[in-house]
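What follows is calculated from the coordinates using simple rules that are stated; it is not laboratory data. What you see is a predicted model; the values in this text were computed from it and never measured. Cβ atoms are built from the backbone, for glycine too; each structure is taken alone.
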Structure I
Amino acid sequence: MSDKNRILWIDYVKAFAIITVVMLHIPIGDPYRHIARSFVIPVFFFLSGIFSHPSRYATFGSFFRHKTIRLLLPYVIFNVLNYLYWLLIARHYGADADMDMSVTKPLLGILSGIEPWMYHYKPLWFLPCLMVAETLFWCTYRLSCSMDKAMVLPVCMVVLSGTGYALSALHVPPLPYGIGGAMSMCIFYYGGYLLAQNKNLMTAPFLQGNGQGWLLCLGMLMVATPLCAWLSLQTAETRVFENTYGNLLYAFPATVLGGIALIAMAGLLCKLPAMRLLQYIGTHTLPILVFHLTIAGWVKGVTTFVLGLPLGIYDLLWVRLLLVAAVVLLSVPCCCIYDKIAAVVKSKALPVNS
C-alpha cells in the first residue's frame, strides 16, 4: 500500500499494538500485562488479515515466496544475529549471567519455533506462527475458489479456530511454530480480511479526520476499555504461543473489546493533524519487533555501567515507561536501516511484477 493510499487509523492501531508489545517485554508487570496480553497478539492477526490479499497469489509457490521473504527470512536472519549477540555478549551480563543456560537449546528453538527455548530473543516466535496462520488462510481461500462455494471460507475459518481452542481446552502442549495458536487466531485473521472487503467500513467517517463521529469514538473507548480490563482479569492470562486463554467466555470478548478500544483511540487521534512519528511506528512494526529487546538491553547497560545507576531503578513503573519511550524512539533509526536493506533484498529476491 503506497503512502497516499494508507489508512491513518490502521497505522495508528498498529503503532499502539507494537508499543504495547514493547511494554509487555520491558515488562510493565501486572495487572497491566495481564490486560494487554488479552488483546495485543489477536489484534496483530486481525491487522494482518486486512492486508492478506490472497487473490494476488495464483499458486502456492508465489504465495510462499512472498511470505518467506516477508516473514521467514527476517525470522532466520534476526534469530541468528540475536543468538550470536546473546552467545558472545548478552548471556554474560544481567539476569542471564546468573543462570546455567544451554547454548544449544536456542538453536533447537530456532529450528522448531518453540518460544520457551528461544531465550536469546523470544518475541521472534510470532513470525512463523503468523506464517502458519497465513498459509492456512490462503489454502482455505483457494479451496473456496476452486469449489465456488462462498460458505467454504467462513466455515473453514470457524472450524480451524474451533480446533485451536479445543487444543487449548485439552491442555495440549505448545506445538512447533505456534501451530495451535495460529489455528485459534484464524478467526481474527479472517475478521481482518472481511473488514478489508468492505471499503465503506475501512474508511468509515467516524474513523477519519473529518470531525465526524468524535463522540462515538469516545464512547466506544470509554465502554470497551474497562470492560476489556474486567473480563481479562476474570480468567487466566492469554498466551497465544502456548495456546492458552483461560475461560473463553471471558477471554474472547476481552480480546474483541481490547481491539475496539485501540480502534476507537486511533479514531480519536484521526481528528487531529496527522502524527507522522506515530504513523511511522505503525508502518514499521516488524523491525521494531526484531530490535526492541536488544535496544532495551543497550539502554540498561548504559544507565548501569556508564551512568552508574542501580539496576533496581527499573523496578519502578515510571522508569519502565520511560524505558518503553526510549526504546521506541531509538528503534526509529534502526527502522531506517532495515528499510534500506529490505529494499535491496526484495529487489533481488522477487522478479518485477511478481
Structure II
Amino acid sequence: MLVFVIILLAFVVSGITAKGKNEFFADYLCPKNTATINAIFSVLIFLSHGVQYVTLNGPLDLPYFTMRAFLGQIVVVSYLFFSGYGIMESIGKKGKAYVKAMPYNRFFGLWYQFAIVVGMYFLTNLAVGKNMKLSQVLLAFTGFTSLGNSNWYLFATFVLYIIVFVSFSVAGKRHWFGADLTCLLSVVYVVIMIEGEYLPPRFYNTLLCFPLGMLYSLMKPKLDQFLMKNDGVWITAFVGVLGAFLYLSQNRNQDRWFEIAFYLVSSLIMVLFMMKVQIRSSVLDWFGNHIFSFFVLQRIPMIVLKEVGFGKYPYGFLILSFFVTVFLATWFDMAVEKINGVLFKKKIKG
C-alpha cells in the first residue's frame, strides 16, 4: 500500500510551485486549486475503501494503515469546506436568485445523480446475489442507509443544503446573518446527533467544516489582508494552527467535540498551506473533474471483484478496481452531462 501512496506523492510533488519570500497566491481558493486538493484526497479515499475488501499485512502495508488511522476523516474535510466556501461565494455573487434555485439546482441536481448511483448498486447486489430489505433500498435513496455505496457524505450534504436554504431564505440579503444561522443550525444538528446517537460519528463529525467554509468566504478579504502582510505573520498563524492540530490529534478520542475541532483545524491548515503552495498535475486534474463519480462508484468494482474471489490478490484487486472505477466515472459523467443539458439551462456539477 505504501507504494500506491508514494506514486500519489510523486504526482503531487512534481506539480508543486511555491511562492517566494513574502509572496502568496492570491487565487489560492479558485476552483482549479480546490479541485486539485480534492483530487488528492479522492485517491486516498479510494485506497481507504479498497483495503476494506482485502487482507493486507505486508511490511509495506503497515505504515499505510498507521497513516490511514491518523488521517481518519481528514480526507473529506476539503470536500465540505470548499463546498461551503463555494456556495457562499455563489450566494454573494447571485444573491436571492441562487438561494431560490437551490432546491432544484443544488438539491435535486445532486440527488438525481445519487439516485442513479443507488440504482447501480441495487443492480450490482442483485447480480452477485445479495439480499436487500425493501426499507433498506428505499432509505438508501436518502443516504440514510447503504446498498454497499458510500452514503454518509451524501446524507450530510443533503442536510446541509436544507439548512443553507432555510437560513438564507430567512436572512435574505443579510449574508452574515445567513451564514451565522447556517452555523447555528448545523451545530444544533450535530448536538442532536451526538446526544441521541442516532447515526455513526462519520455522519456528523466533519459536517461543521461546511459552515466554516462559508464563514471563511465572508472573512477572506480581511484574512488575506492580514495573513499576507509578510511571511512572519503567515508563519505565526501556521505554527499556531499546527500546534492546535497536534494537540487535538492527541486528544480527539477523548471527546466527540475534540474530534470535531480536530477536523475544523485540519481544514484551516490546508487553507494556509494553499496560500504558499500550488499544485498542478494533468492526472490530478482528471480526478478533480470527476470527484463525485469517482467517489461514489468505486465500491461497485470492489463488490464484484470481491464476490468473484479476486480479493485474494489484493494488489491486483486494487489496481483493477481503480481502472474500472475510472472507466465507470468517465461513462457516468458523460451521461450526466447529457441529462443536465435536458434538466438544467446551465450545466451544474455534483
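Out of I, II, choose the structure whose coordinates give mean count of other Cβ atoms within 10 Å over residues 38-45 equal to 21.5 when calculated. It must be structure II, since only it matches. A value of 27 for relative contact order in percent (Cα under 8 Å, 6 or more apart), calculated from one of I, II, originates in structure I. Thinking of I, II, which structure, once mean count of other Cβ atoms within 10 Å over residues 6-13 is computed, gives back 13.2? Corresponding structure: II. Consider the structures I, II: one of them gives -24000 for helix-only ellipticity at 222 nm (-39500 (n - 2.57) for each DSSP H run of 4 or more, over all residues; to 500) as calculated from the coordinates. Say which. Comparing all candidates, it corresponds to II.
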